Structure I
Amino acid sequence: MHSLHADKEVAESELSDIQETLKVKQAGWSLFKANKNVRRAVFLGVLLQFMQQFTGLNIIMYYSPKILSLAGFSTTQDQMIGTVINGLVFVLATFIAVDMVDKSGRKPALKIGFAVMALSMFILGGCLYALSQGSTAGWIPYASAAMCTLCIAGFAMSAGPVVWVLCSEIQPLKSRDFGIACSTMTNWISCAIIGATFLSLVDNLGSSMTFWLYGLMNVIFIVLTIYFVPETKNVSLENIEKNLMDGKKLRNIGC
């Protein structure tokens with residue numbers, strides 16, 4: 001703690017608070033049933049994880065070779081190279097989030113990320129539509145691959161890490177285990193739905209319409225972020241919990 005604070009008394013006080021926090025017994029389920037404000041926090045955590053998964057990012061990660069094939073990259077080697085590049089971009093773009101979250105805040109990071117993903121999904125859908133109409137322009141496959149990479153970057157710098165940060169910050173101390181468990185369960189259920197439905201959507205709606213649908217979802221998530229997601233930068237967990245329990249609107253519990 002001394003390495004984080006120049007003032008020894010502040011460091012000792014914060015350490016004491018952490019030690020007291022660790023003694024608090026969890027009562028998540030009973031609090032969820034009894035307190036509407038706890039339910040609001042749990043539902044916000046669930047919403048955040050739903051938003052994270054339904055950006056459509058995982059379909060690009062899971063089905064990258066398939067998408068690159070739809071975009072015109074016919075050889076397995078080209079598809080594998082594209083997949084490796086996508087993975088590298090994911091790792092590198094995460095470092096942007098490390099810097100952005102503490103400097104610009106959680107909400108700006110989410111809004112920028114959703115906007116980047118929406119734009120890339122719409123353009124990718126347009127590229128695939130052009131190909132489906134018989135276009136032979138040589139730049140379209142490369143533009144499609146670039147949009148996949150841009151979408152991954154948008155996710156890695158925003159919704160990927162930021163949603164997990166928010167889910168841990170918004171839950172009251174005594175029900176944090178329950179709240180995080182609910183949001184994590186939502187993450188995996190949504191992930192399974194996304195993975196299981198992508199190929200069916202492509203078969204029934206077409207590849208272009210499928211990506212336009214995910215682009216629209218990202219636009220909706222910008223609106224949901226504005227109206228429901230709080231800004232928690234530089235706000236203590238104790239203040240967030242107090243504002244929540246006082247009944248403030250969810251978007252204001254970080255004020």
Structure II
Amino acid sequence: MTGDTHTLDAAELTGRVALVTGAGQGIGEAVARTLAARGARVAALDRDPVRLKALEAELGPAVLVAHVADVTDSAAVEAAVERAERELGPLDILVNVAGVLRPAPVVDLTDEDWAATFAVNTGGVFHTSRAVARRMVDRRSGCVVTVGSNAAGVPRTHMAAYAASKAAATMFTKCLGLELAASGVRCNVVSPGSTDTAMQRQLWTDDPDASRRRVVDGDPDSYRVGIPLGRLAEPRDIAEAVAFLVSDRARHITMHDLYVDGGATLRA
């Protein structure tokens with residue numbers, strides 16, 4: 001065998017500094033834990049101080065530092081990024097996870113719900129990516145991963161605002177990757193399908209077992225085909241995909257959209 005070989009190293013991110021938004025729960029928390037387990041020091045950003053401080057207390061401030069901020073506030077994001085670099089060192093990794101879901105039929109969707117959805121899911125990605133990219137470009141290295149959604153590529157009933165905001169964030173991240181490629185900065189997207197999180201469970205209208213089964217089996221009334229692999233994703237499934245994309249194992253991958261949905265969209 002010739003050439004370099006790459007094997008999974010449990011400490012493959014040692015010495016690197018990561019900023020993870022939406023780190024207080026769900027996929028964001030799983031990403032923060034996974035990157036920390038790989039050796040990274042993590043600046044965990046969320047607007048929920050209780051969950052964030054609990055995570056910091058569990059993992060220890062030598063591993064993870066809480067940053068309470070709202071990604072919709074560009075000044076707060078800039079301050080958090082500046083603090084993270086001052087306390088932990090230059091950021092090597094940014095993972096955009098913070099997101100909200102306000103389901104409703106389009107004819108009933110309010111202006112406030114539409115604006116709030118885009119403020120977090122799209123505006124938040126813009127604020128954090130801009131603040132971090134400015135620094136990464138000067139250092140000519142770094143990785144950005146945005147956690148999008150398979151709904152960005154396949155229409156969903158009652159999820160127009162969410163799907164549109166995720167589609168915008170996905171294309172933004174790809175455009176960012178194109179602009180930053182000459183500087184050696186890679187930008188990718190991980191698009192989950194139905195994942196066992198609080199956001200997923202807010203869509204369930206009856207007992208959890210029946211709702212979970214309906215997601216897995218599909219629902220003709222809402223034009224969903226189900227999940228071919230026969231299970232909901234767990235947050236760690238998404239986190240592992242993120243960990244791969246920010247590692248050197250993915251050093252030649254940029255502007256890619258990796259679906260992690262058990263085949264639910266049939267990769268349409």
Structure III
Amino acid sequence: MPELPEVETVRRGIEAPLRQQQITRMIIRDPRLRWPVDEALPAQIAQATVSGVSRRAKYLLVETDRGRLMVHLGMSGRLYFVPAGTPAGVHDHIDWELGNGQALRYTDPRRFGSVHWLLPDASGHALLDHLGPEPLSEDFSGELLYQRSRKRSSAIKTFIMDGRIVVGVGNIYANEALFRAGIHPKLAAGKVSRPRYEKLATEIKQVLAEAIAQGGTTLKDFLGGDGKPGYFKQELSVYGRGGLHCLRCDTLLKEIRLGQRATVFCPSCQKR
């Protein structure tokens with residue numbers, strides 16, 4: 001599923017074309033997403049003018065003069081532009097038609113994404129209220145990880161993927177950051193030292209920044225808002241390379257299941 005770099009890539013791809021555009025009409029062809037799309041939404045958003053697009057964790061927030069449209073791409077969702085009136089395919093569930101004759105189209109074969117409307121005076125949303133800091137912000141640091149990890153017995157990989165601790169460190173980038181930091185993914189979070197957390201926080205920031213610069217990671221069908229794949233796959237050191245040789249020391253990489261997610265690590269470079 002799209003992780004933080006992929007969602008940020010989509011945000012950057014759609015923001016400029018959407019800015020200052022009026023949403024003239026919203027077409028809902030199939031409201032059956034992860035949560036049903038509110039049938040009142042087309043009337044609420046009609047004639048709203050877009051002022052920008054932001055991101056919180058993996059949620060896209062389309063800011064308008066009437067409120068905020070919150071979109072989650074789920075596992076297979078895409079947002080991209082088509083000329084208004086373009087015939088829809090079977091998985092093209094929603095169009096937002098714009099004043100310039102274009103439409104922002106939401107396609108989602110697996111329908112695990114979601115679309116929500118936040119009114120201007122809304123203080124928050126249940127999906128956003130308990131999220132941790134953004135990993136690329138000044139609020140995220142090794143000290144924060146160290147303090148929140150005390151007495152925790154969960155594996156360090158599971159810990160940094162917990163959105164209540166820090167948002168957006170999905171499976172691909174957790175694997176990569178732990179490899180770069182030299183930390184075994186099964187090591188208990190509470191046993192990681194402060195210096196190692198400082199190193200890990202630095203590597204999390206670095207790997208996410210590099211992935212964003214490369215347009216994210218396309219493993220199967222991810223495409224950004226401009227229709228282009230992400231190229232960070234070529235930079236992956238461990239994810240998807242189980243059974244291959246470590247690029248750093250030539251040891252065979254191991255693949256295990258941890259928290260029901262594929263976890264690849266180097267038994268030589270990554271220490272408990």
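Couple of notes before you dig in:
- Structure responsible for -7000, with helix-only ellipticity at 222 nm (-39500 (n - 2.57) for each DSSP H run of 4 or more, over all residues; to 500) calculated and labels I, II, III on offer: III
- For Rg/Rh (Cα atoms, Kirkwood Rh) computed as 0.96, the structure of I, II, III it came from: II
Any read-out appearing in this document is the output of simple, stated calculations on the displayed coordinates, not a laboratory observation. Keep in mind that this is a model prediction, so the values were computed, not measured.
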